[in-house]
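Please treat every number below as a calculation from the coordinates, not as lab data. Here the structure is a predicted model, which is why all the values come from computation and not from measurement. Cβ atoms are built from the backbone, for glycine too; each structure is taken alone.
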Structure I
Amino acid sequence: MYPPPQQKRRRSVAPFIVAVIVAGALIVGLKTVFGGMPDVGKAFRGDAGGDSAGRACGDDGITLTISASSDKAELLREMAKGYNGHEVDGRCVDVVVSSKASGDAMQALARGWNARQDGPKPDVWTPASAGWVALLRHRVEGGDQKSPASADNPTIAKSPLVIAMPKPMAQALGWPSKKIGWSDVLALANNPKGWAKYDHPEWGRFRLGKTNPNFSTSGLNATVGAYFAATGLSGDLTERDVTGAKARDFVKGVERSIVHYGDTTLTFLTNLQRADDAGTAMSYISAVTVEEKSVWDYNQGNPTGDPKTLGDHAKPKVPLVAIYPKEGTLFSDHPYAVLSWADAAKKAAAADFLKYLRESDQQKEFAKYAFRSFDGKPTGHITAADGLDPKQPATTLSTPTPQVLDRMLRSWAELRKPANVLMVMDVSGSMGADVAGTGKTKLDLAKQAAVNALPQFGPNDRVGLWMFSLKQDGEKDYRELVPMGRNNQSHLKSRIEGLIPNGGTGLYDTALASYQEVLRHQSGDAINAVVFLTDGKNEDNNSISLDDLLPQLRQETGQDTVRMFTIAYGADADLDVLRRISQSTDAAAYDSRKPVSIDQVFTAVISNF
C-alpha cells in the first residue's frame, strides 16, 4: 500500500513555481470545443501538455511522463495525485499524465515523437487498445527500426465496444430480448424506408456515428467488428478475408450510413446531449459505436467522462443503451507499455505505478466510472439500470494480426463514405504575423498544415478551396480558388502554397456563402462539410450579423445538413463565435489558438471525413 498524503515529502516552493511555468509553456492547443457545451474544451481531450498541479517532489525526484488515451487520462491524473511523492529506490516519484488520442500517439511514436509537435515525450504509453501497440510494431519494424513498445503489456482496465442507441430506437429493434448486431445495422442502413420499417417514419433514415479508425479505438474496433461480422468468423481473420468481395460489400454498406467520422466519439456524444436538451435526440443520430463506459458517462449527463464535470449536467431525457453485437465484439484492454527509451530509474517508477493502479483502491476508482477491472470483471455500475449488461459480451473477438489490421485500415480507406469538402482559409493581414520560435508566419504554418492533410482525402472525395479576407472579388469577401472536384490534390497544393496575407476579416458573409455553396452541391451519399479556418473576428461592418447568420445554418430537424468544422487559429480568433457556428450544423469547433498546434489540429479536423 502507499502512504497517505500527509506522509508525502514536503513540496518545495521553487520547484513548484518552475513546474507551473514549464506546464504553461508545454500545453499544446489541441483542445476541441463541441456543440456549445460549456467547458467541454477544458476536458482532457487533446491536452498534450500534462498536469503538474499534483507534483510532490523536488528537483532531485523522478518525473514519469505517461501518454494516456483521452477516455481515462483525467482519471489517471487524479490517481497520480494520490501516488505522487512515493519513493522508489530512495527517490521521490512524480507521475505526469498527458492526454493523446490512441491513433495520434501511435503515429507520433512511429515517426520518433517530436516533442515540439507531439507534446512531452512519454516514458509510458497507455492507449485504449493493444491493437495500437501491434500497429506501431508493424509499422516501425517494417523498416530498419525497432518498436519502442514491446508486444506484451499488462492491462490496467477494460471496456468492450458496443453499439450505443437511444433507448426507444433499440426497443423498436426488439431490444433487450432480441439479439442485435452489425447485420441488423446493415439491413436498416440499406432500407430506403429507414425507421418507417419499424413504424417510426418520424425518425427518418438510419444514421450511424463512427470515429475514424486511424485515430480512434472505438472506430478501429468497430471496423474490425464489421469485418468479422461480414465473414462470420470470431478469430484468425486473414488478409484474404478482408479483401474478399463479401466483406468489402458488407463494410461498404455499413459505412454508407455514417453521419461523419472524427477523431473522438465526444463529437457525437456532446452533440447528442445538446439535441436531447432541445428535445430532438431522436433526429440527430440513430447509433454510435463507443466503449461501454461511454454509455454510462453519457447517461450520467457527463459525455466527456471527466470526473470533475460529473454532476454538472442533468441526465438525458432519452438515455442510451448498449447493444453488444451478436456477432461478437472486442475489448479495449488499456495496455500499459513502458517505452524502451525510459532509463532504469523511470522503468522502476513505471513498474511501481502500475502496481499501484492494479491495487484494489485504484481498481475501485476505475469501477466508479464504469470501467471493468483489469481482468475483465464487470463492476457495480455495469447494470441494466445504466443501459448496460454485465453478462455481455457473449462472444469476444480476437484482435487480428498487425498485418491484417494494417490491411483492414487500407481497405477501409477505399470503402469509407466519400466526402464533399470545401476548405476555406483566412488570408487577412493578421495571418502574416510571425510565430515566435518558428521563423514562419501564421499563414505559413497553416498552409503547411493544410498541404500535409491533403493525403487524407481519397479518390472519391470532392475537395475545393476558397480564401477570404475583405473584398476579394468585387464586394465579396471570398474568392474561389479551386472548385470542388476529385483527384485535384496537386492543384489544391499549388493554390494553397500561393496564398498571401492581405486585408481584414470578412467572417460572417464568407461562412454563409461557403455553407450555401456546399449545400448546392451536396450529395446524400457523401459527408458534406466546410472546413473553416480563421485567426480573427468579423471586421466587415456591412456584412450579415451573427444573429442572422446562425438561423440560416440550421436545417429542419432530421434533414441532412452541411457541417461546418471551424478552426480558431491564433490568440485573436473568436472561439465562441466559431463554436456557435459549428454547433448550428451539428459539427465541432477546434481550438488552435497556439499556432504551433495547427498541423495536429488540421489532421484532426480532416479525420471527420
Structure II
Amino acid sequence: MTRLLSSLLASTEAPPFAVIHREHDSTLDVLVGAVVDVDRLADIPLGDAEVLALVPFRQVRERGFAAHDDGAPIRCLVVQERESVAVDDAVRLLPRHPVVVDDFGVDVRDDEYAATVRRVIDDEIGRGEGANFVIRREFTGSTDAAPATAVLGWLRALLEHESGAYWTFALCTPGLAAAGATPERHVSSIDGVVSMNPISGTFRHGEAGRDDDAFLAFLDDVKEREELVMVVDEELKMMSAVCPDGGRIRGPFLKRMSRLTHTEYLLEGRSDLDPREVLRRTMFAPTVTGSPMGNACAVIARHETTPRGYYAGVLARFTPRAGGVDLDAPILIRTAYLDGAGRVRVPVGATLVRHSDPAGEVAETRAKAAGVLTALGALPRSAGSHRDLDAVRVDTLLDARNDHLAAFWRAPQAARAPRRARAMVIDAGDDFTTMLAHQLRHLGVDAEVVPWHAAPDEASEELVVFGPGPGDPRDPADPRVARLRELIATRLAAGRPMLAVCLSHQVLADLAGLPIAPLPVPRQGVQLEVDIFGARSAIGFYNTFAAFGRPGSETPRLGLEVAADATTGVVHAMRGSGVASVQGHLESVTSPDGLATLERLLNDVLAGESRFPAMIGTACADG
C-alpha cells in the first residue's frame, strides 16, 4: 500500500512527515503527523501515539555540559497516520532526479581544519583534557527546491547508492527538513533491553579500495584499534549508569558503506528506566563528541565557533507497546539539513586522538561526507565499494582485538557475596566512576557515585574511592583539584580506608611528596603491562601527567610504598595501611587484569588500619 507516500508526493504543501528505512528491513515506514516543539527530554509527549523526536546537540546542557546555544528545539512529530511500503515500490515512486544544490563550499578550509587538529592534540590532549575529541566542519550550499521534494529526492538517491546505514531517512517539518543515511545507533531500549552501538575507525575505499593489504593493515592498526576501544569505554560508562547489571560487549564487527568501512561493537544491558531518561543519561555519543564527555563538550565549544544544530544529536523514535514504550535512536550524522531559506548544510567530524595525522583527518571528513554529497549531486557516484576479502583472515584480525580487552565486560557479571561494606565513589569529572562503582558492586561492595562538589567533608562509608578526572593535578586554581586535596587529606586524617585512581592518585602522590610532571607522550587509551606490588598486570591508562619515584621506595611524606617503572620512574601505584592508589583505570575495557587488581587492592585497604592521622597535618602543610 502506497496511499500515504503517494499523497505526499502529489501535494504542493505536504504535511509534516518522516520516511524511515531501517537496516535489513524490506519495507520503509511513512509517518505523518503534527509537530510539537518541547524544551526538555522529559517533555517529549509519550502516550498512545508514536513519536519521532529530533533532538539537537544543545540538549547536552540538560546534563550540565557546555554547548553553543542556538535555541534549536526538540522537534516532535506526533504520528497520526502511518503506512509501511516495500522499499522497491517506494524507490519507484520517489523523485528520480536529485535536486540540484548550488554554491557548494566548506565553512572551514582544509588547511584551517588541519591547524585545528594540531591545536587539539597539543593544547587539549597534551594538557590532559581528555583522550579524544570530535571537531566538525560543514559542507554548505543552497537550493530553491521545495523542501519535501528535495529530501524525498535525496532519500531515493541514498536508498539506491548508499549501503550499510542503520537508518536511511527523510523528514520535513516547518522550516526544517533533512535526509540522511546514518550508520550508527546511539541507543535503543526495546522491551527493557538497552543497546548501544559504538562505531569508530574508518577505512576510506577511495584511496585503497582494491588493496587487500591496506585493508588488513587497517584492521591491525593500533591507532584505529585504540580509537574504537576508547569510545567503547565511554559508552560502557553510560551503560553502567543506565543498566543495573552494567553492559556487555559483542564484536568487533565491520560496518561496510559505499565509500567507507568502519569497525564497531555492540553493547547490551537491561534497564527499567523511562526511555526518555535512558536518552538523557546517554547524551551524547562519544563517537561525535569525545571523552570524557563533560570536557569533550567544553573542548568542542572552544574550537567550534558556531552551534551544531541537530548534528551529533539523535533522531529518537518512541513506539508504544503493551506495558511500555520502546526507543530506537540513531545518531544524526551523514545527514543533509535544509532550512526555510533554502540553505543546505552537511556537517561532518573526525575523531582526534594522540596519533592523529592532520591531513588524514581532513581526508576522513571528506570521505564521511561523500555519501550524502553524492546523493545531493555534488559528487559523482562511487565506482564501487570495498570487495570482500578472505573471511578467515578478517575474522582472525577482528577476534585478535579482544585479546587485549577485559573479559569482565564480555561475560555475564553476576555479583559476588556481599561484603557488608559501603563505598562512596567520588566523581572528579570522568564517568569512569560509573564503571568503577559497577565493578565494586560486583565485588560485593554497596557503592554510590557522588559528584566531587557534593561530597561531604567526612564520609561515613567504610570506603571512599577518589575517582579519575581530566586536568592538571598541580593546578591549585582548578576547583576540582583543590577539593580533591581537601577530601583526601580529611580521609587520611580520619584514618579510614580509601582508594585513589588516576587524577586522584596524582593528587595523593603530591600530598605524599612525590614530584608530578607531564609525560613525554600522553598515554590516552594505552595498555601497558606493569608491576603492581609484585604482580604483572595488563592495565589501561588515560593520563597525561604522572608521579615519579623509585620502585620499592617510600614516599617522602606519609611513607607510602611505591610501585614504579624501573626505567622511567613513572609511579603506577602506591599503598600503605588502609590506603592504596593506582594510576591506571582498572575498570576500563582495556584492563584485562583490572578486576583482579582492584579486588587485591580492595582486600588490602579494607583489612588495613590507617596509620596516617598523626602524619597528615605535616603532609598538608608541606603540600
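Taking distance in nm of label points 7 Å out along Cα→Cβ at positions 223 and 455 for each of I, II, which is largest?
When distance in nm of label points 7 Å out along Cα→Cβ at positions 223 and 455 is calculated for I, II, structure II comes out on top.
Suppose you compute semi-axes √(5λ) of the Cα gyration tensor in Å for every structure in I, II: which one lands on 46, 25, 22?
II
Figure out for me which of the structures I, II the number 0.05 belongs to, where FRET efficiency 1/(1 + (r/R0)^6) of positions 191 and 447 (r between Cβ atoms, R0 = 25 Å, to 0.05) was derived from the coordinates.
Source structure for this number: I.
When distance in nm of label points 7 Å out along Cα→Cβ at positions 55 and 535 is calculated, the result is 3.1; to which of the structures I, II does this value belong?
The correct label is I.
For mean count of other Cβ atoms within 10 Å over residues 63-70, which structure out of I, II has the highest calculated value?
I
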